1. Ranked on FRET efficiency 1/(1 + (r/R0)^6) of positions 139 and 155 (r between Cβ atoms, R0 = 30 Å, to 0.05), which label among I, II comes first with the largest value?
2. Given -10500 as the derived value for helix-only ellipticity at 222 nm (-39500 (n - 2.57) for each DSSP H run of 4 or more, over all residues; to 500), which of the supplied structures I, II does it correspond to?
3. Among the shown structures I, II, from which was the value 1.30 of Cα Rg over 2.2 N^0.38 Å, for residues 51-130 alone calculated?
4. Compute percent of Cα pairs over 24 Å apart for each of I, II and report the one that scores greatest.
Structure I
Amino acid sequence: MTRPAGTHVAIVGAGAVGATIAYACLIRGVTKKLSLYDVSGDKARAEVLDLNHGAAFVPVTSITGGDDIGICEDADIVVVTAGAKQKPGQTRLDLAAANVEMCHDLLPKLLDVAPDALLLVVTNPVDVITYAALRISGLSPHRVFGSGTVLDSARFRYLIAEHLSVAVPNVHAAIAGEHGDSEIPLWSSASIGTIGIDAWDVPGRRLTAEDREQIASRVVSAAYEIIQGKGATNYAIGLAVAQILEAVLGDENRVLSVSSLLRDYQGIDDVCLSVPSLVNRRGVEVPLDVPLSDDEMAGLRASGDAVRRVCRDLGL
């Protein structure tokens, strides 16, 4: 990717996710300037020092960090990762109240120093927090979006590829809806290369109905398995967010399953959910009108109802 001169990415939160996003951005050469803000200045500065020690091996990037929110000044895009961590056995929606409260305190301060920035929300539950960020900030909906199911879709593609013994980049498939338990695998539009998943018929490499159920279940449970084993997910989400940032800063018009405000989207309204969307320098240009089966449409509506219900319970 050719980086526009002067691009500035600010990451809020220097925990496992924030620091790994910074690392992914560094090794991929996503931006010219990278700022890492955390209420723990020592943590942020230590992560920045560690990253800067690798400067000889990566594209030239200016990296700063600390507990002064002023380091986010004039950022092109602010990535919000701060918030309570998901604990083993805890759903993403259980985190909602604490992290919405954090947004009320944090976002006005961020917009004071970076009033023209796009907001990319990674904090869970990402669909609820994206909706909260939109309401609290008062920004245009295309400027506030979440990482959504970009990672879930990558997990989905990986598991399909693993089962069929094909290269992951040749699998085109997406997860829609909530980034969480009610998410929907879009089997009807999935393909291997140019071959629709239903038409794929290589001997010994087929997907049964049972296989599909197992893959969908593994996508939903993936984060819980990782959190149980090591306490947090960080590598894959770091790479996923780096790709979203590339799409924005490079004005790529890339199709990604980010979470954004849906307005009368196939009957779904006033809720942030993930559907394949066009992402560029403006943020989310437009959610795409993806063909859905009847079951997928019903699942997406149910997912929207679940997220909207949490938002309403929180007074959003």
Structure II
Amino acid sequence: MTRIALVGCAHIHTPGFIKKLQSRKDVEVPFVWDHDAKRAAAAAEALKARVIPEVGGIWADPGIDAAVICSETVRHEPLVLAAAASRKHVFVEKPLGMGAADAFRMADAVTRAGIRFQTGYFMRGNPVHLFLKEQLAEGRFGTVTRLRHTNCHAGSLKGWFDAEWRWMADPAQAGFGGFGDLGTHSLDILLWLMGDVADVTASVKKVTGRYGDCDETGEAILNFENGTIGSMAAGWLDVAHPVSLVLSGTKGHAYAAGGNLFFQSDSVPGADGKEPWKKLPAELPHAFDLFLDSLAGKDVPLVGVGEAAYRSSVTEAMYAASRSKAWITPRRG
């Protein structure tokens, strides 16, 4: 039985993680902590756990194997550093850091401690993304010239961050607004498929002003070191999001629309791009489930802490590029 503490309950995904924890027979959650006592009490009640008033009690308890950190992003660093110092495995909800500096400090501490790490980049387990990664490795697209990924919803239009999750629309606590919040998932897929970037630029904007100066949408261009031109869009202002990916190469093409993949390749029989491609890998469990599976001893793919830190660095560079109207090379560590 793995004993896990829930450390911070602020993130909008916390209720979903609580349900996953409730469904596991190989996990026990004895303690919950949050700086907000009311929030901690609600999560503890759902988990039949005890609120611990001082988070240090979790780090000092040798019976706690791991921590799930769902605090405000600005609170990640001290919690992750404490978890690493006490050698407790960590799931840290995305993004890892407010920017490059704190993210790389956390990555260094986690690496030195030798603990397991995971973050919430669940899109890697999507069958479409898994398939494209396989086909890229096999050269089915030839030289990739262009890759675009988008991740959008209507959160700002529908007021999703008006009350309980208001901190997520406060860049001082979240690190950024709508573009970074959803864009971190698109960025993860772009980097996972193409590797590191040489430089980036972006345009990030607020539109409705519902959340003050918090940005709500944005577009970025990425020059990958392998020569591919990447682009991404993300935000909280979309009433529809039918097309999420376009990949183009000298020998193939693919796009994802309405949940279907349309795939064309000169070297794959039947891949003419006219009908949805059905020969896809099985979907992987959610990133959070993979973390719990890893604690149970299963060999499952996790996001490296260095990968997570680099994504915070690239996001920071995109926002800086938007402010300066320039191309910026992200910090690497």
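No value in this document is a laboratory result; all are computed from the given coordinates. Note that the coordinates shown come from a computational prediction; the quantities given were computed from them, not determined experimentally. Cβ atoms are built from the backbone, for glycine too; each structure is taken alone.
1. I
2. Details: I: -13500; II: -10500.
Derived from II, not from the others.
3. Details: I: 1.30; II: 1.15.
It must be structure I, since only it matches.
4. Greatest value across I, II: structure II.
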